[in-house]
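Structures are listed in the sections that come next.
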Structure 1
Amino acid sequence: MNNGVVACIQGAPADRAVCEYGAWAATTLGAPLALLHMLPETRPPAPCAFMDATAASLLQQLEKVENERQRLDMALGEARLAGCAAWLRQRGLASAQLLQKQGSPAALLEGMADVRLMVFGKEEALNPVGSAVETLIRLHRGAVLAAAGPFTEPRRAMFAWDASNECRKHLATLTASPLLYGMECHLVMVNGNATALQNGYDVWRKAGIRVQAHMLEGTSVTESLHRYAETHRIDLTIMGAYGHSPRRRYFIGRHAAQMLFTSRLPLMLLR
């Protein structure tokens with residue numbers, strides 16, 4: 001999936017929004033689109049240390065049931081993918097490659113290191129820490145979009161700027177991407193300093209991006225971003241995730257995690 005967009009289908013209510021945001025991103029970026037149905041890793045039933053004939057018979061029956069369940073799960077996944085692809089075609093949206101993978105999050109990402117953007121349903125990302133989707137978000141080295149439906153084509157984007165080295169890299173990446181061109185962009189900083197905010201503003205202005213910069217004050221970064229987004233009718237929030245320390249690499253990053261859990265808007269996390 002060379003430099004493409006992957007929309008992850010889970011048989012969830014957000015699948016429609018995932019398809020639409022995936023198609024929007026692929027079209028805007030001029031990138032190929034793939035729909036991915038993820039199946040969890042399965043293990044055969046384990047025999048116990050003390051098994052009589054009855055237990056062995058039950059174990060054999062259970063193995064048959066699990067094999068049939070796996071077959072049906074794969075068939076259902078194929079049907080879901082075909083349905084999503086047909087729905088996109090009916091609306092004249094991007095055609096998509098259909099993928100189905102089974103296994104651990106690391107196995108699911110194998111061969112997908114060059115994916116430009118992965119799109120998940122936001123409610124799937126809200127599963128407790130340690131869930132497959134949370135782990136995928138943590139392991140994926142590219143950008144991730146947590147989609148919240150119904151789909152609204154982004155017209156106004158907010159980038160949370162903290163002037164860190166990682167954030168500067170993200171800002172430079174966005175200036176080279178067609179994703180934000182034509183949008184009304186808002187560069188916001190919470191409890192920062194005017195010089196740092198101006199530096200970020202200058203980068204985007206020199207790149208020809210229509211941007212306005214705002215300094216926010218508040219005891220909570222997340223609440224400040226939420227208030228700003230609501231007041232200015234923001235359609236898409238963009239922020240960095242994962243710092244360099246092991247603790248911040250393992251989790252999504254404190255502010256990013258809070259935004260993921262509490263925002264009602266689509267959230268793009270940059271690595």
Structure 2
Amino acid sequence: MKTIFITGTSSGLGQAAVRLFHNHGWKVIATMRNIEKGREFSDLERVTVLPLDITDPAQINSIVSQAIALGEVDVVLNNAAYGIIAPLESVSDEELQKQVDTNLLGAIRITQAFIPHFRNKKSGMFLNITSIAGLVTFPFDSIYHTVKWGLEAFSEGLSYELAPWGISIKTVAPGFIRSSFATNMVVSSTPPYQELLDKYLGVVSGMMDPNTSGLTPEEVAAVVYDAVTDGKNQVHYTAGSDSKSMYERRLEVGPEASRREMAALFLGQ
């Protein structure tokens with residue numbers, strides 16, 4: 001029986017992934033900051049809930065050690081994240097640090113902590129949840145792009161050094177997900193940018209019906225499960241028709257034309 005370690009499992013995609021892998025016969029180590037929310041999994045006998053704040057390096061090392069002590073881990077799913085939409089001028093240093101710690105450094109540190117375990121057993125997989133924002137760009141998302149593009153590059157770059165030990169690393173880049181992620185997104189601005197930001201948010205809102213647009217967390221979890229089990233030597237995956245089409249369009253026209261198209265679409269420039 002295989003075991004998967006998942007971060008950010010209190011809601012959304014993380015929660016859906018716990019249930020999907022469990023339903024496929026896996027043991028699951030579900031981590032979250034507030035383990036009270038882990039009661040959601042109390043009816044699942046092969047699920048172990050552990051507390052984890054992925055911005056805390058010391059706790060990462062401790063929880064990874066506890067997870068390995070429970071038995072061999074086969075897959076690590078780095079899922080925990082949150083979004084931010086803001087002009088750079090309005091982002092405080094505290095907000096910047098939190099975004100980088102949560103969405104980039106947390107995944108990197110967890111990966112680093114698990115590598116010796118995977119290397120010793122000469123197998124294992126890391127799967128990092130990125131975003132279409134890690135493959136194309138939008139207005140007012142520069143900080144979110146930084147961490148998600150960084151995670152895509154980190155994963156591809158790391159794949160070379162892990163391969164000799166039978167360790168793989170993959171990314172799944174969802175588009176819009178019908179979950180609490182969007183409602184939990186941080187949005188901030190300063191007066192000079194407010195009109196442009198409102199225009200951008202208006203276009204985005206018009207494109208995203210929370211009842212019909214994008215994928216459900218369960219549908220994205222299914223893409224994750226397929227990526228974990230397909231046996232392909234492939235790093236990058238997309239999830240959702242919106243993510244697939246936007247990424248393919250960027251590849252088709254090139255980065256400069258893609259940037260101009262986004263400016264016209266979202267800002268009328």
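Computed quantities for the displayed model
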read-out	value
Which of 1, 2 leads on distance in nm of label points 7 Å out along Cα→Cβ at positions 32 and 160, largest value	2
Structure (1, 2) behind the derived value 2.6 of distance in nm of label points 7 Å out along Cα→Cβ at positions 136 and 152	1
Volume of the Cα convex hull per residue in Å³ derived as 130 - corresponding label from 1, 2	2
Given 3.0 for distance in nm of label points 7 Å out along Cα→Cβ at positions 16 and 232, calculated: source structure among 1, 2	1
Top of 1, 2 by distance in nm of label points 7 Å out along Cα→Cβ at positions 40 and 96, largest first	2
Mean count of other Cβ atoms within 10 Å over residues 48-55 - highest-scoring structure of 1, 2	2
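Here, each number is a calculation from the coordinates, and none is a lab measurement. Predicted, not measured: the structure shown is a model, and the values here were computed from it. Cβ atoms are built from the backbone, for glycine too; each structure is taken alone.
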